[in-house]
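Peer 1: Quick heads-up: structures coming right below.
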Structure P
Amino acid sequence: MKIATITLNPAVDQTVSVDNFEVGTVNRSRAMRFDAGGKGVNVASFLSDYGLDVMVTGFLGEENADVFERHFARKRIEDRFIRVPGETRINIKIMDEANQTTTDLNTPGQVPGEYAVSRFYEQVEAMAEACECFILSGNLQVGLPSNFYAELIKFLKSKKRMVVLDTSGDALAEAVKAGPNIIKPNIHELSALVHKPLVEISDAYLSAVSLLNEDTTIVVVSMGGNGALFVEKDRAFIARPPAVVVKSTVGAGDAMVAGLVAGLSKKMLLKDCARLATAFSLSAVTRLGRDLPKPGVIDDFQKQVEITSFVI
């Protein structure tokens, strides 16, 4: 199965490692790195490492596109990004391994003009001829309407393509109405979507079930250290990871999306997809960068994931 990821608001991630980070004072870093980032770019990286055929699109600033071009070439990812004037935004991640925390400083992205948006739709239409699954990840670019994902989902569904959605806020609220096949909010995004606090797992389950219909058949709710809830009609599973030393939380949710899609591409049952997706996520939080470890490591993580059926 050929897979496409869409990243409308990519970023160069500048990760600075600082032990015992303190606000309002001088901190000395241990290391710094730059990575091609953005949720869909991360998903594509994990999928490509797993051996799947991946294509990417969205909007890239032409002045620093080389960071992404080198990354795509190394990963053998097919680059279909639309170049726009200016630079792709730079997001700063302050990673404190000593306290296992990550502080994000995210900047707004470039506003794509009408011509760029028109070229983007032409690109998506061409990609729909080759790709069976489209993953829509991340926030919308500044200047794009909140129903942009919703309209994109309608178009892709008219082409009978599977759509996986991972976004938040108004974009999520509009997009769920268009009936994506799979939705993966985290617990906070789901809470905002249903307009109520989700204190218990049963609350999250009922909210996830409320999103299921003939179009949306799977909802995955990531809950941080508490694992993730995988819900489909008539069954649900909780996947709980083992305790690990967290090096970075950047990309953990994207790795989960990639693992889920990787499992579905192999026709796995949801229970087995949940195990693989959680193993992908574990690999992300225990490493820096956007690379999957060797298959043996993924296999070991899968064995450590606890899967239980959820019944309310």
Structure Q
Amino acid sequence: MDYFVPQMPIFSAIGTTIAMSASLTVLFLPFARRFCKQPRRPWLPTTHDNKHNTPTLYGIVIIASILCSLIYYLPASTSVITLALCILGFGAIGFIDDMQKLTRSEGIYPHTKFALQVFVASIITYTLLELHAWYPTLILPFFTHHISIPIIFYMLWTLFIIIGTSNAVNLTDGLDGLALSCLIPPFCAFSIITYVNNQYGLALLALICATTCVTALCVNWHPARVFIGDTGSLSLGALLATIALLSGYEYLLAVAGFIFVVETASVILQVGSWKLRGKKLFLMAPIHHHFEFLDWPETTIVIFFASISACASLLALFIFFYLH
């Protein structure tokens, strides 16, 4: 793999990312308050009434911060191109969706959105195959050697991981600061995993992503001054998945990203139960809205979910070091 740099300028990268995010935020917020106000979605709980006309599209700032750090700190390589394509491609899909919501109150049609995601994820899959020299392998727990798999299976696997994680983070982005809070621990976990695995550039990028999420929380924490939108959630989810795939330990993503698995499963179970039984399993799905209907304060839900995400990421690290 060509994704290797001899040193990790940790403090420099963190400082640069914070400074860049803060500067772009100061420039973006006045524009967003004037042109990017998102109307309240009528199907959400009444606790969301005060979110009417909150600015959105902050994902643009997140993408710009990460992309600039990626280009500045890491040498040009196939891996860097893969990551850049990932964040730009899924960011573009999210941007189109957000703009549709601003102009006609509804996002792009689900089948169109999915087709675009498959297209972008297919390009990422192609570059990943290039990195594997068209001999893809998987790392599985309790196996001491990499397992070679057919190309078609690997392509379907990567499509599932990237698109699934991207949409899972998007589903989680329903409360102020929820998606960002739940993304920070997995990014930190994979920063440690890739560092131990001598993938220093990948470790640095994961750390930059975690830093960007922390900085974004300053304006996205309840009450949010701006939403990250699909632009932010889709791109961050796809980026987390791609980092996991490049690390070779994507099976740990299901552990570190446990909250995203639960959020997605709650939607699948809710829809399945309604279609098969005509009854709901939850008061509302995704499951964070269920807790809202139980009169949990929004910040309590976010802290609770973020704590679970942190514990799940620690468990992923324990599994990695135990099996490494």
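Read the figures in this text as sums done on the coordinates, not as results from a lab. Remember, predicted model here, so these are calculated numbers, not experimental data. Cβ atoms are built from the backbone, for glycine too; each structure is taken alone.
Peer 1: Thinking only about relative contact order in percent (Cα under 8 Å, 6 or more apart), which of P, Q has the largest value? Walk me through the intermediate numbers first.
Peer 2: Values: P: 16; Q: 24.
Checked P, Q; max of relative contact order in percent (Cα under 8 Å, 6 or more apart) sits with Q.
Peer 1: Thinking of P, Q, which structure, once distance in nm of label points 7 Å out along Cα→Cβ at positions 131 and 243 is computed, gives back 4.1? Write down the numbers at each step before the final one.
Peer 2: Details: P: 4.1; Q: 1.3.
Derived from P, not from the others.
Peer 1: Which structure, out of P, Q, was FRET efficiency 1/(1 + (r/R0)^6) of positions 147 and 283 (r between Cβ atoms, R0 = 30 Å, to 0.05) derived from, given a value of 0.10? Don't skip to the answer; put the middle values down first.
Peer 2: Values: P: 0.30; Q: 0.10.
Clearly, the read-out refers to Q.
Peer 1: Another one. From P, Q, which structure was helix-only ellipticity at 222 nm (-39500 (n - 2.57) for each DSSP H run of 4 or more, over all residues; to 500) = -10500 calculated on?
Peer 2: Working: P: -10500; Q: -24000.
Structure P accounts for this read-out.
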